[in-house]
Each structure stands twice: as structure tokens, then as C-alpha cells.
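What follows are several structures.
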Structure P
Amino acid sequence: MGTDKSRLLLGGQTFVEQIARELLQVAESVTLVGRKSDKGELKLPSTRDLHKHWGALGGLHAALSACQSEWAAVVACDLPFITAALFSRLASLANGFDAVAPIQKDGIPQPLCALYRVTPCLSRAEVLIQSGERKPIALLQSVRTRWVEFAELADLVAANRLFDNVNTPQDYALASEKGEAAKPRVKV
């Protein structure tokens with residue numbers, strides 16, 4: 001992207017602000033991994049990666065380490081269209097599992113838009129990191145994961161946008177063109 005994706009604006013809010021507002025409808029708190037929240041009206045606590053330069057699994061490990069609840073909702077900052085309704089749906093499917101992860105319409109799993117039971121997932125993440133693993137999908141593959149097919153999410157408002165990943169200037173331009181209409185408004 002060439003810039004910090006978390007600080008990009010969409011509908012007058014940063015990606016982080018949009019994601020945090022949705023998560024705060026279903027979670028007691030939101031913590032940023034990797035940097036401090038120093039801009040915008042939301043002042044969020046932050047935590048640093050414990051395994052610097054370890055990539056997405058390192059960030060996931062940091063999130064799990066900082067979490068004070070039984071479950072952690074993890075969302076990458078480049079998924080600005082997630083909703084509280086999505087995480088409510090995932091939570092409704094968590095019974096008996098250590099993680100709940102959606103699968104996009106194209107069949108790709110979303111390990112950075114998922115729910116993780118902290119204790120078993122943190123200990124497993126530590127083992128994976130010690131073994132040299134860097135991919136968060138490996139964590140989901142090594143714990144009891146409830147994979148949620150897209151068909152189970154298709155009835156949610158703006159379901160086709162939930163997993164729109166904004167990684168390039170072209171992705172950002174497309175998302176920005178739609179402005180406020182691109183962000184689904186959810187009543188919880």
C-alpha cells in the first residue's frame with residue numbers, strides 16, 4: 001500500500017476506528033496490536049508484538065497475550081467492512097470449539113477475522129512460533145476450529161463486503177468511491 005493501512009480514511013473514519021466501533025458492540029474492550037492509538041476520537045489501548053518481525057502469527061500471539069477475556073475477536077486492520085453482526089454470528093457457533101473462523105465466498109479462510117479461545121490458542125501459538133511457523137492458518141489447523149462457510153453468513157447485511165481486504169491503492173480507491181455506502185450499518 002505504501003502507507004499505514006490502519007490510518008486510511010473511509011467515510012470519515014480510519015479503518016481502525018470503524019473496526020473498533022463494530023467490535024465494541026460485541027466486546028468489552030478493543031486493543032490494538034503493534035502501535036498506539038494516537039489519532040482520532042477513539043483512544044484504544046495497545047500492545048506490542050512479543051515476537052518482533054514474526055508477521056501475522058506474531059501479531060495474533062500478541063493479541064491473545066493481551067486479552068483479558070476467555071475469547072479474543074481478532075481482526076486485521078485492512079478489513080474495514082467487518083460488522084458486529086458477523087462477530088455475533090461467529091460467537092453463536094463457538095460452543096465446543098477453540099476457534100471460530102469464517103471462510104470467504106471464494107473458499108479462502110480468514111484467520112485474521114476470527115474468534116479464538118485464549119488459553120488453548122495462546123499455548124498452541126507459542127508452540128508454533130517456537131517451531132518456526134509464521135502463518136496464522138496453522139493455529140486454526142491445530143486447534144478445534146469451527147469453520148464457518150460463507151453460506152452461513154450470506155444473510156448478514158452487506159455479506160459480500162465483509163471480507164473485502166484493502167491492500168493496494170486500487171483496493172482503497174474502489175472502497176473510497178463507494179464512500180459511506182460501502183460501510184454497512186448494523187443495528188445490534
Structure Q
Amino acid sequence: MTNFEIIDTPLKDLKIIKRIRISDKRGYLSRLFCFEELKFAGWKNGVAQINHTLTSNKGTIRGMHYQNQPYKEMKFVTCLKGVIFDVAVDIRLKSPTFLHHFSLELDADKNQSLLIPEGFAHGFQSLTKETELIYIHSNFYSPIYENGLNPLDKKLNIDWPYKDFLISDKDKNRKFIDTKFKGI
């Protein structure tokens with residue numbers, strides 16, 4: 001029995017993962033992650049770390065984050081509480097969808113996750129208060145190799161649902177994409 005339904009997106013290797021619930025009168029069980037099953041969706045290298053975030057305010061934007069070599073990473077993003085507008089941007093230089101993005105609402109009640117391959121930047125906007133996420137990472141965080149795109153860059157063409165938002169100075173002040181940007 002499989003615990004996941006793997007759904008392709010328009011961006012190669014980026015997958016929506018629908019977790020299958022096993023329910024009875026007591027409630028349900030839903031497997032959050034399984035390396036053996038998710039390697040068929042493209043997950044590699046096991047799990048290096050798991051992070052839990054809380055975003056207090058509705059409308060908050062976090063992102064668009066990624067890490068450079070040798071710390072490129074896959075992410076498996078799950079919304080545990082609330083709803084987010086989740087965005088992944090393809091920054092693989094030789095990809096036919098270079099700088100294209102995919103977005104969807106990740107809702108704690110819909111039992112979905114987003115499997116983000118290496119070579120993508122990731123960010124989100126909280127659509128509810130007190131939003132909680134779990135991030136599973138294939139590589140360790142390295143502040144030296146940390147990077148990001150400006151989530152407000154018009155070249156990304158992301159239509160954030162809330163125009164009145166909270167954003168960190170670090171994310172807001174990231175450079176806009178120019179002709180020197182070669183992706184990863």
C-alpha cells in the first residue's frame with residue numbers, strides 16, 4: 001500500500017505530495033514522510049534536518065530562499081496549521097522553465113506537501129494567523145551558502161494574495177535579478 005499520491009506540476013521534478021489518510025472512528029494516521037516511497041518522486045540523500053516554523057501574522061511573506069553548492073538541498077514542505085500561498089521558483093540555469101514559478105495553497109486540512117527539488121528557490125505568504133510549517137531538508141543549513149531572490153522582484157511575476165504584508169528586511173532588501181544572475 002502506498003501512503004502518497006504523487007502529482008506532477010508544470011515544473012519538472014517539482015511535485016505535490018498528497019498524503020493518504022487511514023481513518024477509523026478514533027481518527028486517522030497519515031505518514032508525513034517516507035524515504036523509501038518518496039525516492040520514487042525524486043527525493044535523494046535522506047534527511048539532514050527538520051525545521052518547524054510559526055508565522056504569527058496573516059499576510060507575512062517569507063522567502064525566496066535557497067542554498068548554493070555544495071549545500072544545495074531538496075525541501076519537503078508541509079503546512080501543519082493554517083493555510084499558506086506556497087511558491088517555488090526554478091533557478092536551474094539550463095532548465096526550460098528557468099525563472100518560472102509554481103504556486104499553490106498548502107492547507108493543513110488538505111493533507112498535501114510540496115516536494116521541492118534542488119535548484120529551486122522557495123517562499124510563502126501566510127493566509128491565516130498562527131501558521132505552522134514543517135520543513136524536511138536533504139542537506140544541512142549553511143549560512144555561508146545561504147542565498148535568496150527578492151520575493152517582490154517583478155521578473156518573478158509572483159502575484160502575492162495580500163498586498164499589505166510583513167516581510168523581513170533581509171528578504172525585502174535582496175537584489176533584484178539582473179543579467180548576471182546565472183541561477184544554480
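Read-outs: derived from the displayed coordinates by stated rules, not from any lab. Since this is a predicted model, take the numbers as computed values, not measurements. Cβ atoms are built from the backbone, for glycine too; each structure is taken alone.
Values for this structure:
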| quantity | calculated |
| --- | --- |
| Structure from which 2.8 was derived, distance in nm of label points 7 Å out along Cα→Cβ at positions 55 and 71, options P, Q | P |
| Structures P, Q, by FRET efficiency 1/(1 + (r/R0)^6) of positions 23 and 151 (r between Cβ atoms, R0 = 41 Å, to 0.05): label with the highest value | P |
| Answer label among P, Q for the case where helix-only ellipticity at 222 nm (-39500 (n - 2.57) for each DSSP H run of 4 or more, over all residues; to 500), calculated from the coordinates, equals -500 | Q |
| Answer label among P, Q for the case where relative contact order in percent (Cα under 8 Å, 6 or more apart), calculated from the coordinates, equals 29 | Q |
| Label whose coordinates, when distance in nm of label points 7 Å out along Cα→Cβ at positions 31 and 167 is calculated, return 2.8 (choices P, Q) | P |
| Parent structure of the calculated result 2.1, given that distance in nm of label points 7 Å out along Cα→Cβ at positions 47 and 63 is the read-out and P, Q the choices | Q |
